[in-house]
Structures are given as structure tokens and as C-alpha cells.
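A.B. asks: Following are the structures in question.
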Structure P
Amino acid sequence: MGAYTFNKNLISSSGLKFIKLFGTGSNEGFSFIPDFSSYVMITSWKNDYNRKKFIDENNIINEIITRSYKRVEIKIDPYNYTGSWNGINPFKNISSYDGGKIIVLTRARVKLNKLLNFLFNTSIAARSIKSQDGAEFYKGIGELPIIEQATLSIWMSEQRMKNYAYSDKNHLKILNKARKDKWYSEELFVRSNILSLKEFN
């Protein structure tokens, strides 16, 4: 996926407001060892017409789709967000929680002098989510190995996510340590309703 990161035919598509390509780690994404079978693309569009045209007609995305044995497409409705991504927040939106499943995106740029501290501590929190009730999916993803980190997780409800985020001892320990030691030069947190989730084989 990295070979396409700066491809003009991909990043200059009509109506495209935001695009990021990610690799993933093995072991649910929380590993130094890459998962070469799984990649993530996050995009934001001016309208759904442009998005559909991109998928139907863009040569690069169709090359990626052709090489894939499975594709999962999730359309989201962001309703809670804080922070920035490269100085902007592409998830700004007027909405509210609709009572169903949600997808959560967390993203951070780790300071170079905080990497070892970050890696040691986040591995503990990563293990804690595996046994968490209500988490249907979780994956660590990244723009750049280690430095540009993000996570995606799908929860049965917002309350289930809050039960983990605000009650799990390991998770709370990491949050407090990150703030105290100032691990990140930039971070972003987004909660979104899931409008649709489709699998293509």
C-alpha cells in the first residue's frame, strides 16, 4: 500500500477531501511485525457521488481491489471528535450518537524521545482490550512504523466503549502516563456511528 501513498492519480481524485493509507501490525495490529495481508484506507469526500466514482473508475483503487481477496467498506457518521491530523480535523460533522454500534479512531504522532516509553506501555493496554466485553473488532494501524500510530475499534455500543475507556486499569494508566509524560506531538480521537458495513469478496 505504501507504494501508492503519493500517487497523484490516487490523492488528486475529484471531490476527495482527505485520504490516508495505512499498514497494519500482526497480532491484532499490536506488534512490531507487519501484517502484509491487511491494509487500511481512510477517506473523506465532498459527496457520495465522488466516492462511488472513485471506486468504480480510479485505476489505482481498482488495482488494489483486484489484488485483494476481501474488502470491507465502512461508511461512518462522526459525532464526537477532538484533536487534529496534520493540523486539520477531517472528521468535523454535526451529528449525535444514534444508539447503535460505533467505530472509534485514535491517532497520535509519537515524539521520538518518547518512543521506548510509548512502546513498552501501550503493549500492556493493547492486551487488555482483547478480553473486553463489547469490543467486536480492534486493529492497530500506522502511517509510519511506530511514529505515526492509530487504532480502529468497533464496539457494540458507546456505553460498552466507555466501560473500557474509563474503567480498565491498564487503559487508564496509559492515558494518565501519556498526558503526564507528553508522549505525543499531535493526537486525534473520533467516535462515529456506523452507517453501513459491507464485505466484498
Structure Q
Amino acid sequence: MAEAVHEVAHEATHEAAHSGKSTAKLIGLLISVLALFLAVSEMLGKSAQTNALAINIEASNTWNFFQAKTIRQTMLRTQLENTRMQVDVTRPDVEKQLKAWQANIDRWESEPETNEGRRELTRRAKELEAKRDGYFEQYHAYEISSLIIQLGIVMCSVALLTSVMMFAGVAMVLGGAGLAVMVGTYLKIPFVLHLLH
């Protein structure tokens, strides 16, 4: 849809530039300004979407690492419990092995030195998911901003075709609203993000 709006905007701007009417030239200028806002909004939206997808991959990798640790921990815990049931645990060599296994199980549960224990991985994955959700929220807000601006461009074209200036006024209001959504999203103003969510 953006390409069609850009095409309409280009044709309307070209027509306005060659028209003798000053109002047509002003509407052509308004179309150019709205097209600029639209390009910026589309760029910011694509950037937010790309960031969200990259962070989603990182969160998925973190959860995969967590799952691998969980499997290793479960397997070792099962081995430890089986050994306790089948072998005399008072023997020094068995006791030493059981303590080593338990130390590994505990280390896989929480390993603050490397941030690679299950607890640390869970915390990191949840933080990444929250960051990803924030970027997706921004992406959707930029999409809404782009839609509003595109509607403004269409209203400008209608104003050029009909010579009814009320459509140009509506286009200015839509352009201002689209710009407000875009700037509010860029500045991460909670009201704007939650209003559009």
C-alpha cells in the first residue's frame, strides 16, 4: 500500500508543481512533507521490527541453553538417585562421586560467576522477551503512524482533484496525528504506546 500512496503522492505533487493555482502548490508541498514523515515512520518501523526479531532469536537461544542445562541436570540427578539406591553410599569413593555430582547439579541451578545457571538464564531470557515485546509494540505503533500519514496523503490527493480545501485540512490533521504517534513512539511515551496497543 505504501508504494501506491507514494505513486499517488508523486503524481499529485508533479501536477501541483505545474499548476497555476497557489493552493495546488501548497497541497503539493503538504504531500511532500507527509511523504517525508511517511518515509521516516516506515524506516523506524522496519528498524523496530528487525530489532524485535533479532532479540527474539537471542531469547530463543537462551531458552534452548536453559533447556539443555535442565536436561543435563535431570539426567545427573537421576543418576545420583539411582546410585544412592543401588550402592553403599558410605564408601569414600562413592561418597566423593555423589558430592561431585551434587555440586554439578547445584552449579547448573545457579552459577552467578558466569551467569549461565538455570536461574540466571531464566532471568536473562525473560528480560530479552520483555525487550522484544517493547520493540514489537513500537513496530505496531509505527505501522499505525504510517497508516494515518498515508490517509493524509490520500486526502491531499482528493483535495487536488476536487479543489475542496476541507480535504486538505483533514490531511493536515491526519498528518499531525501521524507525526504525533511517530514522535511519541520514538520517545517511548507510555501513553502513546499503550493507547495503540
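Any read-out appearing in this document is the output of simple, stated calculations on the displayed coordinates, not a laboratory observation. Only a predicted model underlies this, so the values are computations on that prediction, with no experimental measurement involved. Cβ atoms are built from the backbone, for glycine too; each structure is taken alone.
A.B. asks: Out of P, Q, which one gives 65 for percent of Cα pairs over 15 Å apart, for residues 53-140 alone as computed from the coordinates?
C.D. replies: Structure Q accounts for this read-out.
A.B. asks: Match the computed value -31500 of helix-only ellipticity at 222 nm (-39500 (n - 2.57) for each DSSP H run of 4 or more, over all residues; to 500) to one of the structures P, Q, and report its label.
C.D. replies: It must be structure Q, since only it matches.
A.B. asks: Could you figure out which one of P, Q the value 2.8 for distance in nm of label points 7 Å out along Cα→Cβ at positions 61 and 165 was computed from?
C.D. replies: Attributed to the structure labelled P.
A.B. asks: P, Q: which one has log10 I(q)/I(0) by the Debye sum over Cα atoms at q = 0.16 Å⁻¹, as calculated, at -0.95?
C.D. replies: Q
A.B. asks: For the read-out mean count of other Cβ atoms within 10 Å over residues 45-52, a value of 13.0 was computed from one structure; give its label from P, Q.
C.D. replies: Source structure for this number: P.
A.B. asks: Here distance in nm of label points 7 Å out along Cα→Cβ at positions 69 and 173 has been calculated and equals 3.8, so which of P, Q was it run on?
C.D. replies: Structure P accounts for this read-out.
A.B. asks: Between structures P, Q, where is distance in nm of label points 7 Å out along Cα→Cβ at positions 85 and 101 highest?
C.D. replies: That would be structure P.
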